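The following blocks contain the structures, represented as structure tokens.
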Structure P
Amino acid sequence: MMGKRILIIGAGPAGLGAGMALKGLDYRDWDIYEKEDHPGGLAASFRDSEGFTWDLGGHVLFSRDPFFLELFERIMEGEYFEHQREAWIWRRGRWIPYPFQNNIRYLPRREQASCLLGLLKERLRPSREEPRDFRDWSLRTFGKGIFECFMGPYNQKVWSYPLQEMDYGWIEDRVSVPSIARILRNTLLGLDDVAWGPNNVFKFPRKGGTGDIFRRMGAHFEEKIRYRREVVLVDADKRVVRTADGEEDGYDALISTMPLDHLAFIVKGEEAGTLREAARGLKSNQVTVVGIGLNRPNSSTRCWMYFPDGDVPFYRVTNFSHYSPFNVPQGDITRFSSLLCETSHLGDREEDEILEETLRGLALAGFMEEGEKPTSVFVRTLHKAYPVPTRDRDARLKAIGRFLEPRGIYSIGRFGTWRYEIGNMDHAVLMGYRLAQRLVEGPGKEGRL
């Protein structure tokens, strides 16, 4: 595709990944349009007036892709920490190691029995029918006891969406499928079982939060990123984009990382109505992120904690000052600490209400004293947080793809694909990188730095 113009919408992980590939190929005719004044998208970070650094959620980097890891090392030049995960679940006033299903020995005896019996029942009398939905899959996989104690209430808090209206094909290795022998061994012998999962070791930048990764990426081609340029129209027939200030720019290939439902409603062209109809049924939730900076030392080695119970609003709290001392003022964790709390909803909650409930919840869980005043408060609502894998999602995505790609429009990234299961930072960067390589060099050349 040499000599053709490539436009990229969005300087988040996917758009910057495409930019890294084009820069590496010494490709000339391309630009990135970014509506904000900074790179990173949902992976951006912010420093507040008190000197605390905040991410837009509990991001960690745990990729095992050798290509991405090589790219990460080249970008970060060793400026990161590596941590062993220590994750916990707070349930009914007690701490349980993660993953829950492998550590039910921490439950009261009656609940231990309920969890084990529920799991045994599903294993001894398995259904031969395909699960109907995510709720059905969870009940069959974990049994009624584990589902009611943790999997059901926790996932309801994360998604804020009926589990019976969600598909289950997205799960892959994101959930530890329980082994009866393993659970019995742990319970009878009093063993902790905490090593499961792809994120049991993770990396985090020394300074600047997760956003530092993407500031460094963008710095490789700063002249190609056009900040404060929001694309408001895509003419799919003429292959032209228009920005909010009226500027127009033509393209041969358009890489879009904006949310698919938004893209569908700014695309103009023959048969665009079918695109909008398919996108109208895509579902997502919102997350309000509350950062609490405290004038007390960071003495905990916990990384993050899950909260399935309804007596606190958040589903997860990240011990953010543990990730890097430079997430607090002067890098002094002997004086300061910080917590990052996430509450999911469907746009029906006010930030002030969530903040008030968050402070009460942190006191209830022992992170703060009752009435303690934070040194700093950071509140940000992500109006697109998790793309919900509804049961009809894949059919809708196929219909959208049939419209976009023949017209030279390639939608990638967390919300560009609308696939939570490939929505991690490394997935997004690699999507952009490999797509740009394929557009320039043709199929089969992806995966080289």
Structure Q
Amino acid sequence: MNNQSYEELDRKNFIHPLTHLGKFERGEIPSRIMESANGVLIKDTSGKEYIDAFAGLYCINVGYGRKKIIDAIKKQVSQLAYYHSYYGNATEASIKLSDMIIERAPNNMKKIYFGLTGSDANETNIKLLWHYNNLIGKTKKKKIIARIGGYHGAGILTGSLTGLKKYHENFDLPISGIIHTEAAHYFHRDDLDQDENDFSIMCGENLEQLIINEGPDTIAGFIAEPVMGNGGLVPPPKNYWPIISNILKKYEIAFISDEVITGFGRLGKMFGVEYYNIKADMITIAKGLTSAYSPLSGSIISDKISQVISDGTDEFGPLMQGSTYSAHPISCAAGVANLQLIDDENLIENGHLIANYFNNKLIEKLEDHPLVGDVRSAGLLSAVEFVKDKKNRNFFDKQGQFAQKLVTVMSKNGVLARAMPSGDTLGFAPALCLNEKEADIIIEKTLISLKEITS
């Protein structure tokens, strides 16, 4: 079968996520069929090679083509392709990976439950938090506060947690019991004279007032990404997390740290809570857990919550939470090899160093451009936000079109970046194995592409 035949079948049969389906089916937007990859380089079936400056979807943390992970998957498939984890069943891979995760997690974390996607892990965390509150007699504590601009999935519950309007429109979301507070997006503040600390104080005041209005005894948890991802790759403003943490502690509200993106080294630390020195009650993990070599996610639960849930089974029987592919041995084997590789090659430190190099270059080359409103970063999460009027911070009338046009031209020029779902933001999230030469090429192609669309 030739490439044209594959493209025709693709347009005919496959519903692509986050895609204008009508235009795709009619052939009005391109089809790209990927074929092979190694390191940060990926090649399509036409033979065109790209630098993947977004690590797939911020997930190929160790880079493509890693033999250690591939061999671990092959060995597990040959030895035991599948067995479930119900009723106390396990595999060596699931036991090893559980131990490795808890060993690397913050000291107050005690247990891990495995899923497949970040979305289902977030749902598991909410379900277990509700269960925990029922067990301790706080049956009214069910509401969950998320943030405008946050991303936690696209399902019914997790899509409701997500604070992006496009994920709600025409889907009857958000559902009852999910409420949203201020986005920690300093560049988008209403008062341009406000400094970062004052903005963080305002975010905290708004959160506290929301808690008071809803009733503290009805709020179970607050879920947030340490660095906002799909909402524009937005690091928190100065003093944001200490202010928010104190409010959650004051009202006894659990903090769920969604580390699907930030977990396993992307910020230069194992977890975002470590990077920002904050304490979580639950941590959601996925992408970097296996570097996407096989689907796997996890809900890491604190000793405080997990002990109550464990004790509850003596009274109420088995914990009724499970799925066929939880702790799938192939995915767990990939996770073990992935974490070993991160350790063996000191990839978190390399990611930290290359992030400093790359982000300094971004500022040097792009900050003064007349259409660049903001250059921001935390570790290997970097963003350039474009505006119509730099001086007055006036955004483009049709949000998103400029960034989309730019990434299309960048792709033609051999670099894959992402137009973030919110605003005119160009996103970068390369693998931790990126080197300076590759970083320079990404910057160079970005500048060339920007010149092409603005000349």
Structure R
Amino acid sequence: MNKQTLHHIVIVGGGAGGLELATRLGDSLGKKKQAVITLIDSTRTHVWKPLLHEIAAGSMNPDKHELEYLAQAHWHHFNFRLGRMDGLDRSKKEVTIAPYFDEDGIEVIPRRTFQYDSLVIAIGSTTNDFGIKGAREHSIALDTQDQAEKFHRRLHNALVRAQTQVAPVKAGQLEVVIVGAGATGVELAAELHNTTRELAAYGLDKIDADRDIKISIIEASERVLPALPPKLSQAVDLELRKLRVHIYTCESVTEVADKGVYTHSGRFIPSALVVWAAGIKAPDFLKDLDGLETNRINQLLVKQTLQTTLDESVFAFGDCAACPWLGHDGNVPPRAQAAHQQASLLCKTMKKRVANKTNLPEYHYTDYGSLVNLGRYSTVGSLMGTLSGGSMYIEGLFARMMYQSLYKMHLMTLHGVFEVILQTLARIITRRTEAQVKLH
């Protein structure tokens, strides 16, 4: 059977779920030449999104953790195509990819179309600024590796500028304000406390980290981590306050200016570095995607089979999909564990579709709990499904090992156990000869 007659599975989005799905399908259907698998993404490399706060803070060097899509495709029997999806024609079973331009604005790849038999949309989510004045212009989100690296460069430049200037450090010059006290916000705050002090130790002797560097979190809810259990929230709040992180709860941001943040209570927090980590939404182009149903935050509505409600050949999963959570009022939460589970289910689904079977499996979310990593200071979490049938609070070394195992599980899905063991050993050895923080 030639490639033109094989079932064509197009996966749009190379995040954690999309890349895992492409790899699994490539190793099974692609390797056996039972289907053609094509992965489309707007970037050339993959970094696990839950690690972006570490790249932003400088505690992780992305060059050592990013994965080339082209290499992964070559090793695992699928195709990779660079570009951003911007259209869909369901009647022709065709996706449209926008032209790709280089950093100088020169067109590298023209507009293209790809035909599919099964389309899987896994483009994740973006930060939701809720239309707050100045948020888009004066704050940085952490949706992509480029944004995380951009924030780190600004942070590093701010420290170098403070070191070399003649005048004393101004109010807000070295203050980072994080809008949103979800997992990204609190984890970034803890990482920044550590890395800013590491950076200051590398020859920036004019900067007194405890005096000059300030970190603030603004949260509209009554507590940090409002979506997680109160006990976990209290533990994280206590740890952050030990690190002298300023926490402002029950405060809604009304404007982000070039010199700071205004809240509804009239408070002004001076800051030259603002990170927006409050809320998510699916990319805007999904709300007008050839008539497919979406909710108010642009997520595609899907059935338990992860098929979109109006087209059985179009699937969606991860943060860009609104999948009902059986037994609960809302949808499946936008978490990495959900995307991992859904990718596993869709691997089985695609095999059934290739075999022309119609009894597709249904997705039922299993909540294994939540973990919050505060860098070198602490890790806390709650595990679901314990012997008591409820949740178990964990912290310390055991919680940190559980947190690290999540990333290792992702890597094992992509590379296999043996290669991940070798990578881990290599990083342990080379870590001793490297700076503990990214210095540029």
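We did not get these values from a lab; they are worked out from the coordinates using the rules stated. It should be emphasised that the depicted structure is a prediction, and the values quoted were computed from it without experimental measurement. Cβ atoms are built from the backbone, for glycine too; each structure is taken alone.
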One of P, Q, R was used to compute relative contact order in percent (Cα under 8 Å, 6 or more apart), and the answer was 20. Which one was it?
-> Q
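If you rank structures P, Q, R by distance in nm of label points 7 Å out along Cα→Cβ at positions 153 and 257, which sits at the top with the largest value?
Structure P comes out on top.
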Using mean count of other Cβ atoms within 10 Å over residues 17-24, single out the structure from P, Q, R with the greatest value.
-> R
